[in-house]
Structures are given as structure tokens and as C-alpha cells.
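Rule-based calculations on the coordinates, nothing more; no lab input. Computed from a predicted structure; not experimentally measured. Cβ atoms are built from the backbone, for glycine too; each structure is taken alone.
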Structure 1
Amino acid sequence: MADVRWRRRVLACLATAACAALALTIGHVLGGSDPALAPGWVLDGVLLGLLVRAKPATGPWLMTGAALGLVPAWVLLGHAVEEALAVGAVNLLISGGAAFTLRRLGWQPDHLTRPHGLALAAAVAVAVAPISELPALLGSSANWTTLNWRGMLIEALGLAVMTPLTLNLLRRDVLLLLVPPLLAPTLVLAGLYTALALAVSLQEVAPMYLVLCPALLLLVGRLGPGGAGLGILLTFLAGVVGLVLGRGPLIAFIATGPGGSVLYLLAMLALLSTMVYALGAAVSERRRMNQALADQHARLSRNESLYRLLTDHASDIITRVRLDGRRLYVSPGCTAVLGWTPAEMMQPNWHDHVHPEDLAQFRAVREQMASGNDYLANTYRYARKDGSWCWLEARLHLVRQSDGTAKEFVANLRDVTRQKEAEQALEHAMAELAAKASTDGLTGVANRGRFDEVLDQEWRRAMRGGETMALLLIDADHFKAFNDRYGHQAGDTCLKAIASGIAAQIRRPHDLAARYGGEEFAVILPATSLDGALDVGERVRAAIEALDIPHEANADGVVTVSIGVAAAMPTADIAQQGLLEAADAALYSAKRDGRNRVQAAMLPIRSAVVVPLLPHRRRAAAVGQADRMG
């Protein structure tokens, strides 16, 4: 990379040397022995254009190249070496000083297309022009009255004309004119304009340079910004030809003083440059805007094609909906998902196909979007054209206007029917699994684990609410003898019947019947007094006896149960284990007193009273007996 940079800098140095020699030769030919043109204004303008355009690191190489081309060319033109060195130093000082000043002021080459850029460049040119008289000022007889003021004006105009010309000729727009398909029209237009410029420069009737204005405008209009620099160059060369041949309107200005013809030529070129470069900038800006519009149109076309491709082939349904619910667009994917066509989906009554159970939530979500929510999601059922229901997952995004107010919303609808069915199947399976985990496999009522869990929950709830809860412990009478006589299969059948009889008497949702273990069952009765629990216990006892299951080993000849009832109002001094112990004590008392009966205990245990209730005795009598025992 370093070798490439060095090679480029050396080539730039050599190219600048050639340009300097050529520019100095042109200036010498134009001026001849005229002292007003001695400093070489052509060279200064060209070198300033190169320095302004080049990178700062390349500037010293360009200055070196200018010196290498300037001094030998000045000597070959018949001047002394000392004079060549002095003139070369002045030229480098003018160009380098102007370039340094413009860079410090933040000036860029593209500023030539702006009025303030042209004005700044002209001001700097006028400011550095007096440097051209530096050798004269250093002379022994120098004074301000003997200075060549016209030469300084020519130097300033030369910088103002040649610098923009150099910069414009180095633009990429000019290079594009030299490649097909622009080369042919460029040559034709350049040839026609050259003929016209030569005709104006060689005629001797009047200074008709303003006649070139329409032709220059046509050249810029047809060739663009590159035609501006080309037109000024051809005008300058045509004027040079007229001066060299001693013909044309410029010859008449020789009589006005030293450098009069060149001064007039530079003045006309400065006027034409200002007009042409401004027009070139306008044409360039218009082309840039047209290209930007074309690019934007192409980009929008590509985006629209991509949008259509995505929406037409997406499996999801994409819709645009106004805030009042009227659909503005529905993608074709709706036909594959729902069977409806986009036109049918955009009918005013499209929301009638929403499932009635989901309609209220559906409308609530739409109202929330209309009130300014930027994003919402909703899942609802929508009727297919064949009458079946499809679960749709809708993701809604609010579209706002430039002032921030809500305009519409875009909804992305996805078919989640299979997902919903899978979720429902999973929920059903989980419910079944939970039921199996909490259900006794033989009898179908709750198992011991479920009983312990519910007992703890209801105990805590009763403690918080200050309520009384009751517990029934139920045991099949002489069940071992039943198994021994009828077999275990019959015993299992008997337990199932007992469980069904118990469950049939449990009428409240929060009551729980459970298998406590073996042939023993339990019933939890939340928010139930002892009297209420005794009523339930008596219903259960009677229901089991009414099953009329034969049991020859039992005194009554049928299967019966003994029931212990306990009730308590949970406090910090009473544990739920006490309720179990009280119910178990009541059950033991019922068995001891002859079985097939209901007996009760009331907590606290240390003062619990066991109340017997014989099979055919009224509960009121049992309560009265409990009162007497109390």
C-alpha cells in the first residue's frame, strides 16, 4: 500500500510539472512582451485548482512538480535563471497562499456551485493578487504609484476564472462525457460550440461574446454539469486563438493599455463562468433529485413486490383495520385458513363470524386499540366457511399518524387450532391425572392423601372465619367376617357400594367423602355444627342399611356401618389431630355400644361428650340425653 501511495504522488508531481509548463507557455504566448502578464496568471489558476482539490499530504508534491515545470519552461522562453526562480517563487506563493487560506476557511471544491462559495473564492483571489507585484515592491525604486495595478487585476481575474475551470474539468461528470454512449453527442455538441466560439472570437465587428450565452446554456442543458467546464474551456481556447492570430474583437482593446485584450477576455469569462456554473449546479441538483426519486420509486416498487410476495404466500392472515372495525385489507391467506375470500372477509358484518362466547372480549380488545394501546394480543374462535370453528391468535399493532394520533391497526392472525386442541387435551389429561392421584382406585371417592390435604385446608379456613367444622369416621361392621364368608371380590364390591351410598348423601360442593383406610371411610363437613353432622351421619347410616347387602355374620343380617361424629371450632389451643381423635373415640364408642349407630363427640377432647344415637331413636332424644350427661 505504501508503494502505491508513493507511485501516485510521483505521478502527480510529474503531471503537475507538465501542466505548469503548458500553462506558463500559454500565458507567455498571450502576453508576449506585455509586462502586465509577466507573472503567469494561467499557471496560478491551474495550480490553485489542483492544490484545492488534492489531499493535504499531496500538496507538497504538487508544489514541487509546479516548480520543476515552471523554472525550466521560463528559462527556455528566454528569461534568466534568477528571473525564473523569482517568478516561480511568486507563483507558488500565490497559489499556495490562496489554497491555504481557502482550506482554513473551510472551503470545498463543490462550493463553486453555490453563490457564497464563488464569492469567497473571488475574494481570496483579489486578496492574493498583489503578491504578483512582490518583485517590483522589492526593487530599489519601488513605490505604490509605479505598481502594475492592471496586472494585479488580471491576476485576480485569472485566479477567479482558471481555478473553477480546473476544478470543473477534474469532475467525474466530465470524465463520464468521454465514455459511450455519451462520447458521440459530446463530440458533436463540442464541435458545434467550438465553431460558434471561433466565429465569435475571429469576427471583428463587435464584442459578441454574450452571443455565446444561449449556446452555453444549451451545452449545459444537454451534457449536464460536465458541459459547464467544457464550454468555458472551449470559449477560453477560442479567445486564445483570436489573440494569437491577432484577429477578433479583443484586438480592439489593445489600445486601451497593457493587457487590455486579456483583461476583457477574463472579464467575459468570469461573467460566463458565474452564469454557467450556477446553471450546471441547478442541472446537477435536478438530476440528483430525479435520480433520488427514481431510486425511491424503484425501492418502493421492490418493497411493494416483496410485500405482496410475503402477504400473498404467508400462512398467516394479515389485515388492516380502521379504528371503527372496518377492514381495509385482508391477505389471500384467509382462504387457505378459513375458506373465506378476502372480499368476503372485508364485508361490514365480518365480525358476526366471531364465536358468541368470545365476542365480548373481541370487542373489548378492539376498543382498547382505538383508545391508544400500541400492541395487544387476543385469541378467539372464528367460523370457517364450512361451519367449523377455528382458533385464531391475533397480534394487533397500532399505526399512528404523523401527529401521533391513532390511525388504524394492523393485525396478524395465526391459526392456532391444533395448538389449542393440544392444550385442551393436555389440560384434560392433567385433570384426569390429578383426579387419579387424589382418588381411591377401588371405591372412586377421595383417597387418604386428598383427605389429609382437604382437612388441613378446611381447618385453616374455619380458624380464619371462626366457624365450626365437623368430621365423620365411618367403619363397616364385622367386615373381616364378611370377607371370610363371601370372599375378597365380594368384599371389594361391598366397599364400592358403601362408598357410593356415602357419596350420595354428600350434597354440598365443599363436603368431601374419602376412603380413610381398609373398610373405614371419612366425611369432612366444613361450616357444619354438631347437630348438622349428626343429621348427615344418620342419613349415611340409613342409606347403607337400606342397600340390603346380605351379611350373615352381622346381627342385623345386612351390611351396616358405625359412625363417629366430631365437631369443633378451631382455635390456637385445638389441633386438627384432636378432631380426628374425637371422631375416632366416638366411632369406638358406637362399635362398643352395639354397632349400626351414630355417636358424637364435641371438642375440646378433655371435655368431649360421646352422644349415642340408636338406629331407630329420634335425634332429638339423643340431643336431650347429651344435655342430661352434660
Structure 2
Amino acid sequence: MKLHSKLLIVVLIDTLCIIAAHTLAYELRFDLVLSAKLLNQIYITVPLLIFLKIPIFYFMGLYRGMYRYTSIIDLINILKGVVISSGIVILSIVYTSRFQGLSRSVFIMDGIFTFILIAGNRVSIRYFFQLKNNKRPTLLSQKDKNTRHLLLVGAGDSAEKIIREIQSNNTLSYLIVGLVDDDPEKTKRQIHGYSIHGSIDQIESIVRNTGADEILITISSASSETMQRIVAKCKKTGLPVKIMPPMGEIIGGKSALQSIRDVAYRDLLGREKVTLDQQKIGKYITGQAIVVTGAGGTIGSELCRQILHFQPSLIILLDAGEENLYNIEMEFRHELHFTDYITVLGKIQNRDLLDTLFKKYRPTVVFHAAAYKHVPLVEINPWEAIFNNVFAVRNLIETSMRHNIKRFVLVSTDKAVRPTNVMGASKRLTEMLMMAYCQKQNHSTGGDNPNKTLFMAVRFGNVLGSSGSVIPLFKRQIARGGPVTVTDPEITRYFMSIDEAAQLILQAGAMGSGGEIFILKMGTPIKIATLAQDLIILMGLKPGKDVKITYTGLRPGEKLYEELITEGEGIVPTPHKKIMVLRGNSKSYQEIEEDLTRLAVAAKKHDASEIKYILEQIIPEYVPDTTTKSIVDV
């Protein structure tokens, strides 16, 4: 049936509702006895009501909805349309006849009945389709091997969303058999007709009674301890356990069901949901051309995904790795359906390339996420850290200044704090370079140049699942049956999820006024040995019995404990509870320029000892590892 035919049918039904409502109002007002005079009033008034109300309903958007999905918002719009149209009818009658010979109460009841009949019609349509698509456990469905009988853990908004999605889509191979929730007040109550059977402690018996063959956790805001307990209880049932991620992770138009995934370690961290100042971030991203270096990497690619929320005019995806760049491009094109991007395969050491890009596309913001980050590899190839983490960044900074980039956000690391390895020292030097150029720019312009580039850095610890992270390695070791190799029983690290880190980088970028180092609050450090044990349990095995953990000793340049600030660095809170800021005292560019020249010479000669010596002179808190040999010294 064509769209206009459906519209005519709906308008006809609403017209009948208007006639019925007005007639019913007269019937009730005059005790079901209508004289010829009253019938004549109805015949005269009804065309006026139709003439006024139907156009108002149309302009109020009542005929643009899909009635099988009627919601509270639609009912509110119907109420608004009825109130406005009834008000206009009453004002018209007051203006023309001052209600002489007419009953005022009839028109009040008319409005009430009109709302009841039209809203009831819409709700009935939704109920019909819901009843048609509603899937309940039956003998037939229980025998269908393709249908997964789903038990939901958590009876909140996310569970309600999942239920509605399954009910409204008859093609989905899920059958909900019930819910569990630790809130005792919810037990034996229902959501859309599905019962809440009890608490998570009773899940094993609930699984047996309901015939569930898969569990879906719909809780995304629980603490670390609570989530670990929930996962442990679910794992005891022996059923597959999935999780619905937080709504912030569901991007690109995905439905909630499309985003269901296996439980990951990040779900056990219990990190609070990130609250972003959307307006502030939008001010510097919306409608702008944005450069992301290392766009195919872990942080760079997630930054790109988060930037999409703020509708940039263009994203320039810059990466030296062909495969990573191809992967993010395919994701943009086929999954996120975003086409306002260009992919640039190249290195930021290439000054001519940067100049060409910046001149042609006129970006206003640079997020610099590209770097060599793997501590042991960089330790035995230290010159690459100098070329890629120091001089390439200097090149990018100078290009940004020449082309009047508004904001330059440097992604740094906790390993820059009191570094004991070349990677950390190179990132600390990058922070110092950024601040030195910031000072140089302020001195040359008097500090009041509206076109100056605002430089800032964001320092944080490890992100779960990033390249070089221990978690992918541990998963591969567990899949092979072990052992899982941990360097030291006492080694700890800070962790946060990839999407949380990217969101906070965007927020910090909105807060900077130039020269700041923002520090993301990482929570409590986690023992790597504990992480390994949790992963083994998460994969349904027992540490020490099914999979052993062995200790191999610290790797080159590795510290037992990471830090986010150096003692004496004056940090202060910001309006965002997860972000702190420090304005460290850096050397001027003139003070480190000579050292940079020497550093370049040492790097070109592949002289690891000289590189570490010069870094130590520039960064007093750097304690180099003198025992590790470079690849040319071995």
C-alpha cells in the first residue's frame, strides 16, 4: 500500500474519532437524550471541528510517525495537538457566539474523548504488532535449535531496550525466558510481560527452571567487585555469557543486539561512565577538519570513532602503517558509513607532505597519537624513538604553527614520569618540546596572538587491548593451554578502557588554554598477576590448575610501578572529575636546541650510549638502563 493511501486511512480514522468524541460528549452531557435541536448543533459543529483539528494534527507531526512504534513522546504530541486544537475551537466559538445556546462542558469533554480515542487507536496498533511479533517459550520454540533462550541479568533500562528490540523484530533468533536482578523489590515483577525470577545468587536454579541456554549481562554501571561477582556466578552455570556494552560504546547506528559481545576484562574494571561536556567539545570539532596521526592505531582509531559523534567536516587519517590505515578506512566506509575522510599513508617526518595536506585541507585541530610505544623494542632500538617520538613531533609542531592550527593535542604516557627507559624519556622530551614551543610562540607574539596554536598534552597509563598490551598476549597463551608469562609477581599498571581514554582526550582538548599537561585519573593500579588470574577465570578455566602462571623477570627498561606525576609537579583539579592538570616548568627551546642537535647526530650514528647520556642531561629525572645493549651493540 502506498504511503499516501495509508495516510488517508489514518486521517479518516481520526475524523471518525473526532465525530465519535463530540457525539459522546453530547450524549453524556444530556443523559443520552438528544433532541432535534441538539442533533442539529452536532451536525453544524462537527465539520468545524474536523476542519480545525485535522490540519493542526498534521502540522503537529501526528501523521509522520510509525504507529507500530507509538511511544510516550507520541502520546504527548497527541495531547498537545488535542489541547491546542480544542483551545482554538473554544476561542473561535467564544469570539463568534460567546457560547450562546451551547454547552461549555461538551467542548471540554470533547477534548478529553478526542485524546482517548485517537491515543487509544495508536496504542492499539502498536499492541497488535507487538502481539503479532511477541515470542514466548513454547514446545515448538524449545525444539528449535537455532533459537537461543536468553536469560537477562539486570532488570534496568538496558534490559528493557533489549526486550523491546527482540519483541519488535521477528527475524531475531532470541527467545527471552526471564530476568534476574539483585534488587529484592523487583523479584516476581515483570518487564513487558517477562518475569524477574530472583537474584544473581539464585541463577543456577533459575537457569534450570527456565531452560536458558545463554546469559546476557545488561548491567554496564556496576562496580569492579560487583561485576566480577556477577561474571563468576554466570560462569558457574556453564552457559555462554555475553554482555551488552555501555550505550557510549554503541556507535554508528548499531542496535543494542548488534553490540552484544563476549565479556571482556574491561567489563571487570568497574570504571565510572565518562561524562563529557558535549557543547565544549563540539565548539572545536563540529564542522572542522581534524587531523589524527596514528589514525589506524589503538588510540588513534578510537579517537576517530569518538570524533564522529561531533560531526566534523573532514577527518584526515594519517598513518605510516598500511594495514592499520586500511582497516580504519574500511570501518569508516562499511560500518560507520562516514565518507568525509581522506586516508594519508605517510610519515610525519615528511615536512613537504604535511605542508601540502595542511595547505589544501586547512585543518584546525591536530590529535597526535602516533608514536613508538613498546618499551623493550625501543630500548634496543633507541634511535628510532628519537627519530619518531622526538624529531617527527617537532616537525609536526612547527608545521602546525606555520598553518595556524587552533589546537594541538599530544597523546603522552605515564612512562614519561621519572622514566627508566628510552621510550618514556622520548615522550617526556616530547612534552618538554611542546611546552618550549608554546613559550617560544608566546614570547614572539606577546602572548595575545589570536591565531596562535594552543598546545596541550594528555598523560595516561595503559589502555586495555592496545597494541603491545599484555591482554592479547595472555589470551593467546591461555588459548594454547599456558603458561601465562608475567614478568614479576609485584608488577602493577594503571588501566583504562580504550573508549574512556579517547573520550577524555577529547574533553581535555576542549579545556586547554595552552601549555598544560592533562593527567587522566586512572584509579587504582592493578597487579599484572591478578589480571592474568582474572583472565584465566574469565575464559572458564582455573589458575594454577588448568593454566599455570610463570614469572620471567623484568624486561629491558621496565619498572615495577608506573606513576602519573613526578613529585613536585604542581597538579590541580579541573572542572572534570576524571582530569587533572599541571603546568610543568620546561626549559626554553634555546636551552635544549644544542642538545637536540647532538641527539640527532647520536641517533644517526646509532649510538645508544650517547643517546641515553644526552637524554639524561636534558631530563634530570631520567634514570637510564645501562645494562641493556642495543641491537648494534649485542
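Of note:
- Identity of the structure behind 15.1 (criterion: mean count of other Cβ atoms within 10 Å over residues 99-106, calculated), options 1, 2: 1
- helix-only ellipticity at 222 nm (-39500 (n - 2.57) for each DSSP H run of 4 or more, over all residues; to 500) derived as -19500 - corresponding label from 1, 2: 1
- FRET efficiency 1/(1 + (r/R0)^6) of positions 219 and 571 (r between Cβ atoms, R0 = 30 Å, to 0.05) - highest-scoring structure of 1, 2: 2
- Winner on FRET efficiency 1/(1 + (r/R0)^6) of positions 227 and 523 (r between Cβ atoms, R0 = 41 Å, to 0.05) once structures 1, 2 are ranked, highest first: 2
- Structure from which 20.0 was derived, mean count of other Cβ atoms within 10 Å over residues 371-378, options 1, 2: 2
- Structure from which 57.5 was derived, mean projected area of the Cα convex hull in nm², options 1, 2: 1
- Structure (1, 2) behind the derived value 11.6 of mean count of other Cβ atoms within 10 Å over residues 75-82: 1
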